[in-house]
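S.K.: Heads up, there are several structures right after this.
Laboratory data are not the source of any read-out in this text; all were calculated from the coordinates shown. Just so you know, these numbers come straight off a predicted model, no measurement behind them. Cβ atoms are built from the backbone, for glycine too; each structure is taken alone.
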Structure P
Amino acid sequence: GSKGLTVCTFHAMGVRIVRQEAALLGLKPQFSILDATDTTQIIAEMTGNTDKSRAKALQWQISSWKNALIEPGEAAHLANDEISSAAALLYMEYDKTLRAYQGVDFDDLIRLPVKLFDEHPEVRERWQNKLRYLLVDEYQDTNRAQYRLLKLLTGVRGAFTAVGDDDQAIYAWRGADVENLRQLPVDYPKLKVIKLEQNYRSTTRILHAANTVIANNEKLFEKKLWSEHGAGEPVTVVAFQTPEHEAESVVMKLSAHKFEHRTHFKDYAILYRGNHQARLFEQQLRNHKIPYAISGGRSFFENAEIKDLCSYLRLIANEDDDLSFIRSVTVPRRGIGPATIEALGRYATNRKISLFTAVFEEGVAEHVGARQLEGLREFCHFMNRMAHRAPREPAGQVINDLVKAINYEAWLYESCEPREAETKWSNVGDFTGWLGRKGEEDGKTLMDMIQTISLITMLDKDDEELDQVQLATLHASKGLEFKHVFLVGVEEGLLPHQSSIDEDKIEEERRLMYVGITRAQRSLTISYCERRKAGRDVRTCDPSRFIDEMGMDGIRRSDRKSAEPVTKEDAKARIANLRAMLGKPGGAG
């Protein structure tokens, strides 16, 4: 049986470890988990800098160091340009600020357990005995800190299985390190490598295209995918004059294909390299009244209204979380403005206490106006009542009461256009409904759920998935599969991306192409544009080198190269299909 089986991400594992060993790390169990938006905001405030892009660059640098297990002291020696030198100076202070908030960032969820296990052998042994056996999936996407955590958890027993595919390593830019795959046979001389070459998803022609493209990369482990699904349709390559033309034709083709083959919308995906490419396809799908969903863009939890509610939840769990205090006390407005917050902040900083604690100190009355102070105390009393209920009552009840009590709906309609307010309010409904359902299913209170919310990007919708076309970036499509795939914008400068051409990182882009091709089960259409607007100019585009790399075998090119002739079988099948559709005898539907 699977009792005692834990299935989770590295970060969720980190939360568990940090929560259970919080005392050793100087944290309380209900610490806050801060996302990239929060940490960028902290850095912007620390540097007194309004320039968001600079704060982002500093945050990215500190994050890269944490993922590589580089401590503040070492960072200074590694800094080699202006941004990294500035980041090195900030790093130590930034960490102190997080601790003052009783907060950790995503990278700490791996870095702190590693530190803990390094410094406390008895804790390490306890966790090693707790987890007798480990299986790590998507191993090629692990970074240095995650590999170190894995090694500390498995110890000398080394009882683990790593499942990975070096041809799908597409997260180097995020610190993922294929070196971890290379290192395995060295660190574990008894390692047994098992190749999984049979593919249960795609037709032979699709796999042939994928194999031929990826053969151009240096290989860690040689492998060749094969399938018992038969040859299937040729992979089609199409050229369009402009992106508008591409979007229009792809959506028309998709519509016609659905009608002819009596499929579902959810059988189709349109995949692209960059988020900006989605817009034209969205317009066309809307024009044709075709339902669609987008993944790989903004996550549900990045919506302002969800972040508002999450700041209330985080403050319920952790009153030291000053960021959440500031956000929740000012939204909806309660007559507490920036000047009040600033005065409260100065007082709290001098006393080395949190904003929440400061509100109830007598001395604060000298710094904050009487009316404002009354508002602040009323807010904190309300939050205390919620914090009392959160670990005791059903999650759905508490969150619904909270949303009602703060008059959030009225505030949305006051501060937004009606249509926007409606969308936001419906998102709030989705969020509270989801919390209620999840609380009931897992028997969890609101308090139990608050911490893990920060690790989720999407609400898990019900299983009977909606019938809609999927639009996704190649990165977001990884791990998914669709009967029919349109891979669009396959041009030099887009896929491979211009920045990777300049920095000589073509192999990573080729792996993205490989991921795109292998999402398709039955049919794959690859398209590119001959001209694209670049600002005010129109530039000529070349088809991606990856198209030629697929070779000609099993490829139907209706762009400029002579195409593989349509076989008699293909033609017969089409006629049979049309006949069946028109209800004529002589063909199977």
Structure Q
Amino acid sequence: MLFWALAILTAIFSLARFKPLRNHLGTTQAVAIFALRLFAIAIAALLFSPISISFSRKVTQPNQIAVLVDSSQSVNTSVRHQVVRRLKQALQKQAGSVLVWEFGEDLKPVSLNEISSQTDGSASLLSEAILKVVEKARPEELLIITDSQDTAPRHERLLETLRRTGTRLSAIILPTNLPTNLSISLSPTQSFLFAGEKANFTVRIRGERLRGRTSAHLRVWRGNKLVFQSPLKFVNGVAQTDVSLSPEKSGWHRYRFEVLPVEGEIWTEDNDAEVLVWQAPTKLRVLLVTGQPNFEFKFAKRAVESEPNFEMVSVASLPDRTRYQQGSPKLMPASLTNPEKFHVAVIIAPTADEFGVAEGRGIWQFVQSGGGLLLTLNELSIRTNGWRFFMPYSLAFVPLPPLPSLLPVREEPVGNQLSNLPKVDVAWAIGSLPSSAHPVLLSFGKPVLVWWQEGLGKVAIVAFDGTWRWVMEAASKGKQPEIHQKFWLTLLRFLADPMKGEKVKMSNTERDLKTPKPPPSELSLPPDPKPVENWAKATGGKVLKPEDLEAWVKELSWKRTVKIQASQPISAIPLPYLLLLLALTIEWWLIRRSGLT
């Protein structure tokens, strides 16, 4: 503010002196001195003003060269080591001018000489690593050394970023070293047993990239106790076996199946799995009931007695309708009105004159609370409607031609166990079934053995007669009645529930049950090099071979000349000061020459 005030006063003073100077020196010299004074004031005003002068200039800058090296476990280690050695040799003179990163699960900067010789990343975030390097360093040249494995691909955004920054990408594609991997699978994962039974599990071990290995070692643990071990041989990359386990006491049991890792295997999260086994405190208890005993009853009783893990009480009637019981003393006396101590009730060919409503109601309540009911029919039972005491549904039975064949329904698990059954004497097609009924055996395309879930229990109806003849046929051939026994024991085991009546809990049973976790894609799937090749082509780069590294380095341009825009305030330029000094000097000389002070 003070300067502008002085400048104005100086201009006014100079104007006031113009007339005396003209009278003394003449008009020409007075005008010259006055013009020089105004010129000096103008230059001084410019020097104190914020005006700047813009201009462009050329500067030389180093090019940004970046190298990105894959350190994930899927890379072939030996080839990677050779390529890194070639890279260090090719860049040894410019080691300080190159930015180097390693990537796997994460991205880390390293010096050229600090590139690790080992690979340890369990993931290969290729796209993510390139994006971070390009956005952070904005290199003119980017060389990636990778096997193209990309755990989280972001191809479109990556290509857009490369084009926006003008980065030229070149790549050396390494071979992949997918490791050997064993994986285990179990079926089933839970088993419910009666006392004395064994839990059967199918173990399947799949081997990938075995590289000459022919066997694996399976071990089964209950807690810290080894309960089973066995070597398994691979056939077409698969080893399979069945394992039977026998719990020592009732309750829950957890077993861990593991296959020992083999040399070179990296991922072991799929090498072991767990199963749960529940064992009931008692054996399977069967209540076998009929009116006056017939062959079907007698041979069914014999089949149940052949199984040591079953406990049975049989109830039959004498000709005078007096009932008698046989079987396990601890289960007698048995009652149809209160059969809760049993797991399955088998009613064989009931007739209307031998059973009552109360007994039927007791059996049905038994089913609702978790028991199993197996109801078999014959001609007399159907004619007298004796089955109605035990079945609240209005079923229909249509006779089929004599000596019908029995064909299993393959979709039913229990049907698969009842294949190749001989013919029977007579059968009836069951109609008007509940909507939830499942056919198990068919004859002439009609269901003759069905089951369904009723409340907490299961109900099965056998609408054919004459299975006892299977025993006679086997005996005539000098064979054991295996088919007959299998038929009855399979049905009884299917209908029986080991958890019936048990209020048991196992905390965190299914939540923390260990299941195999498949390996990540970079350890199991071969990578696709096409995206990397497309990036190189789109940015003007190359896909190099390891031996091309030195030539690629020689072709690099390490410096570049660029024009930059700059500005400078007038007060920082020497010329205005020189002009000001020149104007004041000339003015002083003119005044001195005229003799003025």
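S.K.: For FRET efficiency 1/(1 + (r/R0)^6) of positions 447 and 519 (r between Cβ atoms, R0 = 41 Å, to 0.05), which of P, Q scores largest?
M.R.: P
S.K.: Out of P, Q, which has the highest value for mean projected area of the Cα convex hull in nm²?
M.R.: If we compare mean projected area of the Cα convex hull in nm² over P, Q, the biggest value is for Q.
S.K.: While we're on this one: Upon calculation of FRET efficiency 1/(1 + (r/R0)^6) of positions 255 and 487 (r between Cβ atoms, R0 = 30 Å, to 0.05) from the atomic coordinates, which of the structures P, Q produces 0.95?
M.R.: P
S.K.: Next question, about the same structure. From P, Q, which structure was mean count of other Cβ atoms within 10 Å over residues 367-374 = 14.8 calculated on?
M.R.: Here the read-out was taken from P.
S.K.: If you rank structures P, Q by percent of Cα pairs over 23 Å apart, for residues 167-342 alone, which sits at the top with the largest value?
M.R.: When percent of Cα pairs over 23 Å apart, for residues 167-342 alone is calculated for P, Q, structure P comes out on top.
S.K.: Quick check on the output: -15500 is helix-only ellipticity at 222 nm (-39500 (n - 2.57) for each DSSP H run of 4 or more, over all residues; to 500), derived from one of P, Q. Which one produced it?
M.R.: So the calculation was done on P.
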